[in-house]
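**Q** Some structures to go through are shown next.
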Structure P
Amino acid sequence: MRIVVIGAGAVGSHLAERLSLEHQDVVVVESNPATATEVQEQIDCLVITGNGSSREILEQAGADKADLFIAVTSSDAVNVLSAHAAAKIGTARRIARVEDPQLRAGAVGLGVDLLIDPGDATARDLELLVKQRGVSEMREFAAGSLELIGGHIAADAPAAGMALEDLRQEVSDWSWLVVAIIRHGETIVARGGTRLLPGDHVLIMVETDQANSALDMLGLHLEPARKVTILGATRVAELTAKRLCQAGIQTILVDQDPERVRRIATDNPRVIAINGDPTDPKLFHSEGLENSDAVLALTGWDEINILGSLVAKAVGIQTAVARFHRLDLATLLDGVGIDGAVSSRLSAANEILRFVRRGRIHSVVTFQDSDAEALEVEVEESSKIVGKTLRDIHLSHDMIVGGIVRDDRAFVPRGQSRIEAGDRLIVIALPGAIHLVGELSG
């Protein structure tokens with residue numbers, strides 16, 4: 001597949017890298033020469049320096065023959081204009097990052113097939129994390145019947161030190177499955193002989209009504225937050241504050257810019273907006289912020305988010321979640337006190353990759369510190385796996401089926417579970433096995 005990406009910022013470079021690892025034919029167009037050079041040195045793709053809304057540049061990038069066009073610069077207007085220009089020269093499908101509600105309303109008529117708003121998607125992810133405080137990731141499948149949950153194995157967890165095949169013998173009503181383990185930056189697709197170690201970042205698929213028993217075995221405890229402090233007055237912070245207030249959660253927002261604080265307080269009177277340094281421990285004590293259940297560090301600077309999160313933990317706040325632009329920082333800081341991380345680029349990737357996969361693939365989820373993907377794929381009648389058990393399919397070691405959705409029922413499968421036509425399989429796969437997921441559908 002030939003894919004043209006306009007903009008090599010956080011979202012564009014992440015997508016280009018991920019898609020190039022799958023051996024897609026990726027072309028990146030970037031207007032900043034220094035950024036273009038940096039991307040060319042780091043990612044195996046063609047990089048063209050120029051204006052992404054220029055017909056000449058788009059033709060040079062081969063957009064007229066491209067299967068997919070993704071405009072994700074920091075400018076809504078540039079993204080819409082680029083997608084419109086791509087439509088006029090014949091690009092098959094077009095995606096644009098647009099945050100302005102007024103511009104979104106007219107963008108479809110200008111040739112955009114899919115509009116994405118990473119900020120709003122990130123706010124949704126944060127709302128889920130706050131409602132299920134105690135985990136690092138929370139993704140829903142099958143209308144909420146199945147959940148993919150991430151968390152770190154506690155030292156005193158009943159499952160710590162156990163091999164998964166032994167753990168399975170300990171659980172009488174098996175309704176959850178460890179699907180992957182991220183250890184020292186490496187993702188391991190879980191197998192029976194895989195041993196759980198304290199501090200491991202695990203991903204588990206669980207039938208929602210059985211989540212508590214699964215998490216207890218891993219030493220994880222879900223506690224919905226009642227009071228949340230947000231550090232920063234960015235758009236993501238404002239969208240998140242609005243969602244939390246609507247969910248009935250007391251929300252406090254701290255930022256050093258008095259104008260931003262005043263505007264947010266005016267636009268949403270339910271938010272308690274405080275003008276101050278989000279990394280100042282004295283402010284946490286003087287304003288009673290240390291009584292918060294969780295802190296969300298959502299400024300535009302990774303360094304402030306890291307420091308703000310560590311200060312929050314130091315004054316006694318149980319849960320700290322930080323927003324990262326650089327995902328390598330999220331991996332390096334794993335285990336130093338930050339309980340979770342979010343990234344707008346990952347939120348954008350989830351939306352875009354679902355569109356890239358298309359066909360019988362209905363959803364795609366990516367993770368903050370892993371190159372694995374969770375894909376929901378529908379099995380056609382013609383598929384060679386229909387009628388076979390999971391044990392008989394002999395899946396690649398780089399993939400695992402974590403859930404099955406059948407009619408109005410969703411469940412975590414076992415080796416003897418038999419595949420039927422129309423099933424939706426939730427498959428967790430590493431990059432080298434992504435192409436095999438599509439083959440399962442038929």
Structure Q
Amino acid sequence: MSANGPVCGLLTDLYELTMAAGYYAAGKSEEKAAFELSVRHLPPNRNYIIAAGLAQAVEYLTSVQFTEEDIAYLRSLPQFAHAPEGFYDRLRRLRFTGDLLAVPEGTPVFSGEPVLTVRAPLIEAQIAETYLLSMISFQSLVATKAARIVQTARGRAVVEFGTRRAHSPMAGVVAARAAYIGGCIGTSNTLAGKLYGIPVYGTAAHSWVQAFPSEEAAFRQLQELLKASTIYIIDTYDTLEGARRAAALGPPLWGVRLDSGDLLALSRQVRAILDEAGLKDAKIMASGDLNEYRIQDLVRRGAPIDAFGVGTELVTSADSPRLGAIYKLVELESEGIRRYTAKFSEDKATYPGAKQVYRFKDHDLIACSWESPPAKGAKALLRLVLLDGKPVKPLPSASEVREYAARQLAALPAPCRRLDSAWTYRIEYSSALMDLAKKVRSRLGEAAS
């Protein structure tokens with residue numbers, strides 16, 4: 001995340017840099033490489049993944065660089081004791097000069113499908129691996145979790161509340177962005193609101209109530225400050241008494257928040273208290289260790305809850321907290337000769353060559369990038385984002401990505417969106433890609449014998 005400056009080139013795994021030094025020493029650093037980022041297997045409990053993080057990937061590629069201090073640090077490491085002097089000069093002038101193709105953010109993707117294709121000099125494409133994998137994986141996990149939660153809320157608002165539970169404060173910032181892309185109406189994270197134009201929400205915590213001599217005094221002071229935006233947290237001491245005190249103050253207010261206890265029973269009782277006080281327009285928000293399954297149960301049972309605040313379970317994608325994303329070399333070109341590359345190891349095989357993904361109404365086709373588009377009705381997913389290191393056009397805003405994601409999710413087959421059953425989306429491979437894989441396997445077999 002580099003909204004206001006360059007990204008440090010050291011923000012990567014050591015082996016990316018030792019390989020970069022080795023490529024330079026072997027005279028291979030400027031060979032034109034193609035790497036693809038994809039998801040090897042979908043995580044448990046997921047029928048799709050929402051691609052997210054492209055904006056930060058572009059920020060990285062267009063701003064990564066090495067300072068003199070970075071280079072001095074590398075010189076101090078024993079792994080670089082024998083690195084050629086020219087390698088450090090190459091790092092000094094390193095800027096991304098290649099091309100980036102990507103599926104638009106907010107696109108549902110499936111296992112084996114390229115999400116990004118990086119075409120660049122080998123040294124540039126290799127160093128980018130760690131950052132791209134980390135950013136795309138994390139945001140895609142959170143965006144997917146958000147989509148599932150928003151789906152179960154059935155039109156009720158969902159706000160992302162998770163920065164305090166994220167794996168770092170800055171992880172909370174990009175998690176807020178990803179959650180918004182996945183369908184949340186906003187976030188509690190004010191920096192995310194500033195950076196990405198996301199609506200921000202939040203009023204006061206239990207400590208606010210505890211800081212005053214009485215709950216009534218706390219509520220009254222909050223109402224004086226926030227007027228119609230007031231949301232009282234009513235479960236600091238006794239939830240129902242808190243509801244009665246809030247109701248007695250009357251308007252202006254937005255509503256109340258429940259953060260503990262039996263949310264079904266309490267929401268019904270609190271709704272009755274508010275209605276009896278003539279506050280039929282006052283809303284009820286629920287929070288407290290919520291996820292898509294708890295929200296689905298509350299909605300199915302008719303809980304009169306108008307909005308949900310979801311934190312821990314969302315920003316950590318708690319039930320499926322990791323994504324098996326991979327970044328693999330698929331082509332290498334030297335002196336005008338292109339060589340296709342692939343892995344054929346058990347359970348980790350990849351297909352050679354850069355690819356295109358075509359989406360039909362009920363299935364996807366993965367084909368070689370150089371193949372002619374299939375028959376009418378297919379949409380190519382991978383699109384050019386950077387050309388020679390420069391943006392082809394401005395990226396959409398987070399709000400535009402959010403709207404696009406909602407449309408793309410709605411277009412998926414209904415079974416794909418269900419929480420309670422596994423459903424495999426159909427993926428086909430073109431005959432040309434299958435033939436290429438056979439040829440590469442045969443060539444590598446001969447080379448190994």
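**Q** Thinking of P, Q, which structure, once P(r) over Cα pairs in 20 Å bins from 0, in percent is computed, gives back 23, 47, 24, 6, 0? Walk me through the numbers on the way to the answer.
**A** Details: P: 25, 55, 20, 0; Q: 23, 47, 24, 6, 0.
Attributed to the structure labelled Q.
**Q** Compute distance in nm of label points 7 Å out along Cα→Cβ at positions 97 and 241 for each of P, Q and report the one that scores greatest. Display every interim value, and only then the final one.
**A** Numbers: P: 2.3; Q: 7.3.
Biggest value here belongs to Q.
**Q** Can you spot which of P, Q the value -12000 was calculated from, given it is helix-only ellipticity at 222 nm (-39500 (n - 2.57) for each DSSP H run of 4 or more, over all residues; to 500)?
**A** Comparing all candidates, it corresponds to Q.
**Q** A value of 21 was derived for relative contact order in percent (Cα under 8 Å, 6 or more apart); which structure in P, Q was it taken from? Before the final figure, lay out the partial values.
**A** Values: P: 12; Q: 21.
Answer by label: Q.
**Q** Have a look at P, Q and say which one yields 1.6 for distance in nm of label points 7 Å out along Cα→Cβ at positions 265 and 305, as calculated. Intermediate values should be presented prior to the final figure.
**A** Values: P: 2.6; Q: 1.6.
Only one of P, Q returns 1.6 for distance in nm of label points 7 Å out along Cα→Cβ at positions 265 and 305, namely Q.
**Q** Compute distance in nm of label points 7 Å out along Cα→Cβ at positions 249 and 417 for each of P, Q and report the one that scores greatest.
**A** If we compare distance in nm of label points 7 Å out along Cα→Cβ at positions 249 and 417 over P, Q, the biggest value is for Q.
**Q** Okay, moving on. Identify the structure, out of P, Q, from whose coordinates distance in nm of label points 7 Å out along Cα→Cβ at positions 409 and 425 was calculated to give 1.3.
**A** Values: P: 1.9; Q: 1.3.
Source structure: Q.
Coordinate-derived values only; no laboratory data. The model shown is predicted, which means the values in this text are computed figures rather than measured ones. Cβ atoms are built from the backbone, for glycine too; each structure is taken alone.
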